[in-house]
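Rule-based calculations on the coordinates, nothing more; no lab input. Since this is a predicted model, take the numbers as computed values, not measurements. Cβ atoms are built from the backbone, for glycine too; each structure is taken alone.
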Structure I
Amino acid sequence: MNKLNSEQTEKPAAPSSSLYTLQRVETEQQLRDALSVRRAVFIVEQQVPEAIEIDEHDRIGSGTAHFVAYREGQPVGASRLRPYAPGTGKVERVAVASSERGTGLGRLLMQVLEESAQKLGYQKLKLNAQTHAQRFYEKLGYHPVGPLFEEAGIEHVSMEKSLTDTSN
């Protein structure tokens with residue numbers, strides 16, 4: 001259990017904490033909410049071009065699992081998980097509103113995403129972390145697997161985590 005005391009329910013992708021409610025996206029409104037957080041973080045704050053940030057995986061029925069976090073009914077976090085290779089999922093677009101950073105919401109988003117990945121049968125997760133977030137992912141059990149590279153003008157590092165290794 002993380003420090004936010006996430007409460008597990010019948011639906012594992014929809015835990016609540018005293019501050020946040022996380023849901024796996026099932027409706028167009030939830031998807032719009034998730035995209036609104038990503039736009040604020042990636043397009044406005046980091047100046048990533050919208051043509052790069054929003055792609056073919058950003059629709060219901062694309063095979064991508066989207067997640068959205070709410071605080072008092074307002075969207076404040078988002079992430080997505082998509083198939084990458086047999087047994088491997090790719091974590092993408094993890095975004096936390098600037099007002100919520102440092103609260104544990106990022107960790108909660110990742111916990112929900114990883115639980116969903118395990119239920120989907122993934123044994124491993126990959127992600128491309130912005131280098132300023134590398135330590136965050138390392139604390140969650142991810143490790144670097146390649147050289148630094150630039151994407152959308154931002155330095156990144158590829159990282160992986162085994163979901164079957166109980167030492168993580």
Structure II
Amino acid sequence: MDNEAYTTIINDPHMADLLGQELIRDDLLPSILGSDNHDISYWAGKHLARNHRLATYDDLIAFFDQFKLGKLNLLKKSGQQLNWELSGPIVKNRLDLFDDPDFYLETGFIAQSCQYILNQVAEAEITKTNPAKGIVLISTYLGKDKPVDDQESDKMFTIAHSDTDQSEDLDSDH
């Protein structure tokens with residue numbers, strides 16, 4: 001993290017509390033992991049989702065908000081694909097401030113969560129980043145097979161939904 005990134009983050013009321021997270025996510029981990037950063041982050045996201053098993057899309061969206069990963073929005077579900085948009089001040093600032101901000105942790109978390117919610121094998125990929133708009137588009141691809149539950153937590157992680165939560169009910173089928 002250079003001085004410009006530090007100054008921008010510390011002076012932004014949306015970002016100041018995330019200074020430590022940013023130091024680790026976009027400075028330390030890429031230095032340690034090198035060219036394997038994105039792959040390891042993806043699998044780390046899947047691991048986190050295994051330990052924080054969510055029941056619904058609303059829970060997934062709330063999790064992203066509560067853990068300050070960004071504003072997650074399900075854009076479209078068609079056939080064997082779900083398209084997501086990740087946005088918000090944290091995403092915009094990371095796209096603006098870092099040469100190669102890593103959103104693979106989020107991508108892996110989304111993939112594994114969709115696998116649980118839909119009970120179908122799922123993988124995800126970043127399909128587009130738009131720094132000017134501050135968005136990351138992520139597509140989740142669903143397989144026809146049921147997942148093998150050998151390493152899965154059977155305990156659900158309960159999200160506390162506030163009375164002011166305005167997320168749409170995306171879970172009418174699940």
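Which structure, out of I, II, was distance in nm of label points 7 Å out along Cα→Cβ at positions 38 and 158 calculated from, if the result is 2.1? Walk me through the numbers before you get to the answer.
On the way: I: 2.1; II: 3.9.
Only one of I, II returns 2.1 for distance in nm of label points 7 Å out along Cα→Cβ at positions 38 and 158, namely I.
Looking at distance in nm of label points 7 Å out along Cα→Cβ at positions 30 and 134, point out which structure of I, II has the largest value.
Comparing I, II by distance in nm of label points 7 Å out along Cα→Cβ at positions 30 and 134, the maximum is at I.
Between structures I, II, where is Rg/Rh (Cα atoms, Kirkwood Rh) highest?
By Rg/Rh (Cα atoms, Kirkwood Rh), the leading structure of I, II is II.
Could you figure out which one of I, II the value -11000 for helix-only ellipticity at 222 nm (-39500 (n - 2.57) for each DSSP H run of 4 or more, over all residues; to 500) was computed from?
Values: I: -6000; II: -11000.
Of the structures listed, the value fits II.
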Legend entry - Which entry (I, II) yields the derived value 18.0 for mean count of other Cβ atoms within 10 Å over residues 46-53: II
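Of the structures I, II, report the one carrying the highest value of relative contact order in percent (Cα under 8 Å, 6 or more apart).
Details: I: 18; II: 26.
When relative contact order in percent (Cα under 8 Å, 6 or more apart) is computed for each of I, II, structure II gives the biggest number.
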